[in-house]
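Here, each number is a calculation from the coordinates, and none is a lab measurement. Here the structure is a predicted model, which means the values were calculated and not measured. Cβ atoms are built from the backbone, for glycine too; each structure is taken alone.
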Structure P
Amino acid sequence: MLKTLRPENDRKKPAARWSPIYHGLRDAIVSHRLTPGTKLPEDELASIYSVSRTIIRAALQALAHDWLVRLEPNRGAFVAQPSPKEAREVFEARALVEPRVAALAATIAKADDVELLRSHLEREHEALHAGRDSDAIMLSAMFHVGIAEIADQSVLTGFVRDLVSHSSLIIALYWKRRDTTCESHAHHALVDAIEAGDPSRAADLMKEHLYDLLSGLDLERSERKLGNLADALR
């Protein structure tokens, strides 16, 4: 039985001094105040947040773990910048893997699993409606991981976890609609199909949902130039 739906990063790391910096940078990236490719100098961030470079480095490493930041030897940290080609490949890979995962989940899900998914959806919608976009994106990603965990396929779950980490970044950087994080009816319909034990319906809904997500991205949008790092993080 699925017991919890929390990001892997949250399960591995307790609250730490770098946590506010992590969330501040994450929110700035997701809200597009920090654009793809923006350099994140440790010394400047340390001055902005009034903390040591060691704490900044820990926050940047956590962001890199979540695919939001790219760390380059001898060059520093940058907001990650997936290409349109990479974005399409990630969603195409998800469309191959996740319908099968949803079908498997529909065959074995217990009542407690369905209840946990519905509870998770409530948190997801609350975050979106409250304007907490970065939280909504992360919660939407964990919904998909949760379905894979219900399917009880460890290898497929690993694939899904990696793919949704990549696509969460892609959504954060390139969304053109706020509802790109989660089409409300799509996630609820998926849970309904899983609860009904209908693997064919669950697979079809998952594939449609993933292609809808891809269509909600503006992969051709021009980059905006960042004027001042401190202003973007206020």
Structure Q
Amino acid sequence: MHKNIKTLETQLNYTFKDKALIIEALTHKSYKKPYDNERLEFLGDAVLDLIVGEYLFTKFRNSDEGKLSKIRASLVNETGFDKLAKSLRLGDYILLSNAEDNNGGREKSSLLSNAFEAVMGAIYLEAGLEVASKIAIDLIESNHEEISLDSLFRDFKTSLQELTQARFGTTPEYIVIASRGPDHLKEFEMGVFIEGKEYARAVGKSKKIAQQEAAQIAVKLLKEEGS
């Protein structure tokens, strides 16, 4: 382990009674142990969905279901969890194979996001929803200047379409480049093409997420090209 777990526990403001649980949450499948963090990630994903759902339900009392869903989708996703994982320097603690480590595994958005979900799943298992909720919401609030529909939900696909129509008189095309992993942990790699030229590609847990991430990169590129 690169760093002492105690440092991570201090940052989380939570001390694990069962150290095996946090080790499991930080063990990537490439590490070749009899266990890995995928089951805890599955649990953490559901727990974070509920925690953020309840938080938004209480915070935005006048918002309808559609708006709440959009805000939750902008928080509960690979990009959002990668940001929270990086704030905890989670990459320093993950147990990886040498090959995955040398391949930049500690910086991979999908790997960090999954580890964050697994850690939250582990806290929920050991301490319950209230404790997990306080830790997750503290992290979310300290890593987002403002939580509102406008500041959080940037629809990059729409922005890209507006840009490409104005500049090229055409709309972008999204193509599945690859899909990997078992059904419950599938990842999609999407490419965004404008006039047959690939502008960006990104990986996500769903085609939608990967499209938004690819669109975000393409928007940035087009804006840089235009300036």
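Structure notes:
- Structure (P, Q) behind the derived value -18500 of helix-only ellipticity at 222 nm (-39500 (n - 2.57) for each DSSP H run of 4 or more, over all residues; to 500): Q
- With FRET efficiency 1/(1 + (r/R0)^6) of positions 105 and 169 (r between Cβ atoms, R0 = 41 Å, to 0.05) derived as 0.50, matching label from P, Q: Q
- For distance in nm of label points 7 Å out along Cα→Cβ at positions 17 and 193 computed as 5.6, the structure of P, Q it came from: Q
- Of the structures P, Q, the one that 1.4 was derived from, the read-out being distance in nm of label points 7 Å out along Cα→Cβ at positions 49 and 129: Q
- Ranking P, Q by mean count of other Cβ atoms within 10 Å over residues 113-120, the structure that comes out highest: Q
- A value of 0.55 for FRET efficiency 1/(1 + (r/R0)^6) of positions 121 and 217 (r between Cβ atoms, R0 = 30 Å, to 0.05), calculated from one of P, Q, originates in structure Q.
- Here distance in nm of label points 7 Å out along Cα→Cβ at positions 41 and 209 is compared for structures P, Q. The highest value is that of P.
- Relative contact order in percent (Cα under 8 Å, 6 or more apart) - highest-scoring structure of P, Q: P
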